[in-house]
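Asker: As structure tokens, here come the structures.
Throughout, read-outs are computed from the coordinates displayed, never taken from laboratory work. Being a predicted model, the structure only gives us computed values, none of them experimental. Cβ atoms are built from the backbone, for glycine too; each structure is taken alone.
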Structure P
Amino acid sequence: MRLTRRSGLKLAAALAGSALIPTLALAQSAPFRHEVDGGEVVIHPVDHASMVWETPGGVIYVDPVGGAEAYADLPAPDLILITHEHGDHYDQPTLDALPEVPVIANQAVADMLPEAMGSRTTVMANGDDGQALDMPIKAIPAYNTTEDRQQYHPQGRDNGYILTIGGKRFLIAGDTEDTPELRQLQDIFVAFLPMNLPYTMTVQQAAEAVAAFAPEIVYPYHHRGSDLEEFKRLVAEGGSGAEVVIANWYPDGEA
């Protein structure tokens, strides 16, 4: 049986109160909720690396791709975050179909944007601090460290982001390996970590990163072809105490 976003939500609703719900929650794209001061952050996985966050300050689209139809049932954005230029993170036709809201991106993406969109784009480089919807945001490095992978994400070009929302720090790692900068992070409440070869981390690298910076909650994302059960096992063995949340990033069953 193939669960789409819509059919999965209907199935979960029909079985409300059933003991099957915890299992089904791992097999469909229901939102995930995290309490923060002043409200909650509601995470909607969309596909692969794309997601929508509802926050007390507004709605954030992260690396929106897939066309406007992928977002038709979701709240409209107040801000768009883009980590880097690859087609599974930056798609101009999708951006063109979305409301004209502020954008935060790295310089490489900003250089590719049409003039009108560029005028509402704030460029952040690795290490920059700023404000997004009145919330602190920091751009962190996202890059490959393994020699034969550095062609994909060279050091200094691409961003991850940390947003502080209601007193809690949320990490979008972007396409990265387990860099020293990632391992040195502190006080991360929720982390989104990629794990797929040859572009980002192995499952082992991702688990070692979790052991190092010890987020309270970690979502594997951008994980096509990865063994998530092995990731969960390695995280548990690593002793960080991090909770692993398995969301459905591939609603068409192509993980």
Structure Q
Amino acid sequence: MSYQQLEVRSVCKRFGGVVANNNITLSVPQGSIIGLIGPNGSGKTTLFNSIVGYHPIDKGYIRFEGREISSMRVPKIARMGLLRTFQQTHIYGKMTCVQNMQISVPHTSGGFRAMFSKYPPEVTDKAESLLEFVGLYMKRHLMAGDLSFGQQKLLEFAMALMNEPKLLLLDEPTAGINPTLINGLIERLKRTNADLGITLFVIEHNMRAIMNLAEHIYCLAHGELLTSGPPDQIQNDQQVIDAYLGAK
């Protein structure tokens, strides 16, 4: 029986006079794939940033595996197994894909020094295995900066997997991906969940992709939780249609 691995309760976040998140309450069960949708400016990325410690919240609380993390910093939350990826990739463009993977391992030296570091064979084996998992094995020795944007997002995803997260927040994983490759990406995400046991919480604008991926979806609008439910309910919800696609 699954439990609520992530709990967000009555969370509010303001930036000056702008209310980015207003009284947000949601849960992510262990082992699930949960979606988060909404129009631009609805507060999705702000909520992700608050969950992983980039933005201190103004009200409410956030718990991960029963432990309150609302006031924790990013590194401590990451060490607990709660990580996120970004809309814009965070990679080292002048390092190879394998080197990017190697420096993702906790407690290893990063940056320029890592280009000349020696890593245990098992680290390199794991890096190459995960690159194969995301479809980048044949590009493992290329400079990350020479990859397409979509491939860079796959590399960042693989880098996150090097840390063996328990829960991974994905910010628009299909953005920049060639449309012909999206179905393959969705299957990889499902395999990540099923085979590696990693819970996924996914922001996504591609409605077809998120409906195919998530088992439960939350919809934000104007910084507030509009509604939530299974995909078939959400895609036919008139509130969602009006907020996300624009009322006619």
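Asker: For mean count of other Cβ atoms within 10 Å over residues 35-42, which of the structures P, Q scores highest? If you can, show how the numbers build up before the last one.
Answerer: Values: P: 14.0; Q: 19.8.
Max of mean count of other Cβ atoms within 10 Å over residues 35-42: Q.
Asker: Given a value of 2.7 for distance in nm of label points 7 Å out along Cα→Cβ at positions 147 and 227, calculated from one of P, Q, which structure does it belong to?
Answerer: P
Asker: helix-only ellipticity at 222 nm (-39500 (n - 2.57) for each DSSP H run of 4 or more, over all residues; to 500) computed as -5000: which structure among P, Q? Provide the component values of the computation, followed by the final result.
Answerer: On the way: P: -5000; Q: -8500.
Of the structures listed, the value fits P.
Asker: In terms of distance in nm of label points 7 Å out along Cα→Cβ at positions 83 and 219, which of structures P, Q is highest?
Answerer: Once distance in nm of label points 7 Å out along Cα→Cβ at positions 83 and 219 is worked out for each structure, Q has the highest.
Asker: Now for a separate question. Check the numbers for FRET efficiency 1/(1 + (r/R0)^6) of positions 179 and 195 (r between Cβ atoms, R0 = 25 Å, to 0.05) across P, Q and tell me which is largest. Write down the numbers at each step before the final one.
Answerer: Numbers: P: 0.95; Q: 0.50.
Sorting by FRET efficiency 1/(1 + (r/R0)^6) of positions 179 and 195 (r between Cβ atoms, R0 = 25 Å, to 0.05) in descending order puts P first.
Asker: Here FRET efficiency 1/(1 + (r/R0)^6) of positions 91 and 163 (r between Cβ atoms, R0 = 25 Å, to 0.05) has been calculated and equals 0.95, so which of P, Q was it run on? Spell out each step's value before the answer.
Answerer: Working: P: 0.70; Q: 0.95.
Answer by label: Q.
Asker: Where is relative contact order in percent (Cα under 8 Å, 6 or more apart) largest, in which of P, Q?
Answerer: Q
Asker: With Cα extents along the principal axes in Å coming out at 51, 38, 36, pick the structure among P, Q it was computed from.
Answerer: Structure P accounts for this read-out.
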